[in-house]
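What follows is a group of structures, each given as structure tokens.
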Structure I
Amino acid sequence: MRTAHHVLEIVKEDSAAQIVTSRTPLQTDIATAFTAGLKKSGLDVSSASANQLRLVINQAKITVEQSLSKYASQSVIRLTVQFSGGDKTLTKTFNSRSTSNGVLKADMAVLERDFNQQLSDLLTQVVQDPELQQFVQRASVQ
């Protein structure tokens, strides 16, 4: 569902954009962290359950505008969670946006660290969402 499959895009004025993908597929990393977060919160969405949970990565990208003496970065993550339990469905979208500016060249390690923290915070927000937890718990009882 993502509009772009790369994670980082560096845009310079007089050259083509530099595209960087993650070492492992982003969906794999997110699925692993999301599943662990769900288990930790005690939500039953295992394959044996009649309930279904779907996490859609709508957008997950860092864009860096790089000039000769400075940079500006914008990081956007948008996830949609769809939970079906019985005859009811809950769909919620979670967003996170971050910006940073600096002199000279953007540090890739810092951008990666900040993006990972932003993603972790957003996934925590998803699994701790009271409406989602209540919906899952009600569906598990039925």
Structure II
Amino acid sequence: MSAPFEIRRRIRLFTILAGVCFALAAGFGWFAYDRSNPYLWAPAAALVLLGASNLRGLRDSRTPLFVADDHGVRMRSVDGGWVGLLWSEMGEIRVERRMGIRHDPRVKVVSSDGSRFYTAPLGLATNSSPADAEIQLARRRAAAAY
């Protein structure tokens, strides 16, 4: 039995981005206060909101986004719950590469009847690259083909 393959968020990245946003917001806030210019509060507010959105990535930092082991896969669903499928219940599992600017790489799992599909993110914000995910998933799927 091999160790499970997990996709997790990069905690340091979210922490650094949130810290930089809050530091820049404080700088803009001080500058707006010092100059008595109400228009300078807009970038400070925008940076506070951006920093707060990065803190959301830290909220569930201990929980993986995707787990693949000898039995199947488990992943976070859109509503915050979990979805689990055995290898025999999957029709297809593939790693989709980045497509343009708007579509980040992800792991896509399709049910055996093709009626449902589930995705998990990959890329800069996670600890796994698409190439590594392809290798790990192929190894586990082949080992489970009994």
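Bear in mind that the values in this text are calculations on the coordinates, not laboratory data. Source: prediction; values computed, not measured. Cβ atoms are built from the backbone, for glycine too; each structure is taken alone.
Of the structures labelled I, II, one was used to calculate P(r) over Cα pairs in 5 Å bins from 0, in percent, giving 2, 9, 18, 20, 15, 12, 9, 6, 4, 3, 1, 0, 0. Name it. Kindly include the intermediate steps, with their values, before the conclusion.
Working: I: 2, 9, 18, 20, 15, 12, 9, 6, 4, 3, 1, 0, 0; II: 2, 9, 15, 16, 15, 11, 8, 7, 6, 4, 3, 2, 1, 0, 0.
For P(r) over Cα pairs in 5 Å bins from 0, in percent, the value 2, 9, 18, 20, 15, 12, 9, 6, 4, 3, 1, 0, 0 is produced by structure I.
Suppose you compute helix-only ellipticity at 222 nm (-39500 (n - 2.57) for each DSSP H run of 4 or more, over all residues; to 500) for every structure in I, II: which one lands on -11000?
Of the structures listed, the value fits I.
With FRET efficiency 1/(1 + (r/R0)^6) of positions 14 and 78 (r between Cβ atoms, R0 = 35 Å, to 0.05) derived from the coordinates and found to be 0.70, which of I, II does the value describe? Write down the numbers at each step before the final one.
On the way: I: 0.70; II: 0.95.
Source structure for this number: I.
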Between structures I, II, where is Kirkwood radius over Cα pairs in Å, for residues 38-101 alone highest? II
